[in-house]
Structure I
Amino acid sequence: MSLVPIDVKEKNFQTLMLIYEQAMLQVKRKLESFQTSLKEFYNYDVINNINCRIKTPESIINKMKKKNYDLNYKELIGNVNDIAGIRIVCPFKTDIFKIKDTIEEDSLIEILQIKDYVHKPKKTGYSGFHIIGQTPVNIGDTIAQVKIEIQIRTMAMDFWSTVEHKIKYKAKNKLSKFDSMKMIHYAKIINKVDTKITKINSKYLG
């Protein structure tokens, strides 16, 4: 199947998406258990909420074309790491690393790659912490390691990212260069406020 061309309407593609969904829900359940245990340990909601999604067929194909990948299953499975995605939103920057450490200590999720946009935000202004991991999924008599992307953001980071995405990708008109610069400026302001609030919180909640 590896070099078979992708047809999003065929059963092979739909079956593969179900496998990714199974992996996503399995990891989500584990993260929800972390949500409970972290709250008990720190006495506040370290994890505010958890959201998940499977990338749409159109988004998968568009990404592969943009990256100049051949449209076959080998390229899809090997190179598209965010088909299954989970977003964790937390109150403070320090919470991001509490969550990251908890994930690292668990055997269900093997971490393959880390992208730290907290200490080094993207040029667009985006901040967040990304984990590319894999988790075992039972498929008949075999076990497949299925990739999943976990994004961890503070509520402030999530606010900016959500708004920026809607303005940049959902608007009817392309964002002007001037307005893009303003969005980057606002991201820096939000980042500074986020840091100051985290410092205040550290005095009281640790």
Structure II
Amino acid sequence: MAERRYILYPVWDPLLRGVHWWNVLTLCGQLVTGAFILYLGEELDHMDHEGLVGIHLVFGYLFAAGLLVRTLWLFTGPESARLRDLLPVTRAGRRVLWETVRFYLGLLRGTPPLYRAHNPFAGIVYCIFFLVAWFQVVTGAMTLKLAAALREDSALLELHEAGFFLIVLFIAAHLAAVFIHELVERRGLVSAMVHGCKIFTDEEIEALEGEP
């Protein structure tokens, strides 16, 4: 019997990978400064509080720049970066979506679904994240345009804080999903976001390239 070969198959383009890590770093900066503002804001004097808000603002605009690039790349990037790869709009995508749902409901037993780039189930969640992230950018910018005395009782601030917790929830779910995929599928998902290649066998690559 011929030995099964595992091959690094190019999936993610350099811009997508760079923007991904840019957004990770700037989002972490926002979460850390946002958590300090949320939980320690009342204990800080006015100057320290406004200084922290200023740092949060800088991270917010840096994140918005990366989010804008990634959003544009959904429509102008290569096939594996586009919106149609995230959403199950093709017959193959819908098939993989239902295979993924059955695999999850079966408690990860059996053969994992085969797909080249984005898992369609995760892709739907990513699209929701993009919407929430833009919501955060807009509400954050609008909140900071208010006078400091008006922010505390602003509905915009409450909406922005709610978005903060949704982002935290997404990150927790994302990290858990990455861990599960690394453990079960063994595609080298994390390293693929560095060098751009996932691990497949010869037979899997042949099946992927044979899909419409």
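Bear in mind these aren't lab numbers, they're just calculated from the coordinates by the rules spelled out. Remember, predicted model here, so these are calculated numbers, not experimental data. Cβ atoms are built from the backbone, for glycine too; each structure is taken alone.
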The value 21 for relative contact order in percent (Cα under 8 Å, 6 or more apart), derived from one of I, II, belongs to structure I
Output 0.60 (FRET efficiency 1/(1 + (r/R0)^6) of positions 73 and 89 (r between Cβ atoms, R0 = 35 Å, to 0.05), calculated) maps, among I, II, to structure I
Can you spot which of I, II the value -16500 was calculated from, given it is helix-only ellipticity at 222 nm (-39500 (n - 2.57) for each DSSP H run of 4 or more, over all residues; to 500)?
I
Given 3.0 for distance in nm of label points 7 Å out along Cα→Cβ at positions 57 and 145, calculated: source structure among I, II
I
For FRET efficiency 1/(1 + (r/R0)^6) of positions 81 and 153 (r between Cβ atoms, R0 = 30 Å, to 0.05), which of the structures I, II scores highest?
I
Comparing mean count of other Cβ atoms within 10 Å over residues 9-16 across I, II, which structure shows the greatest value?
II
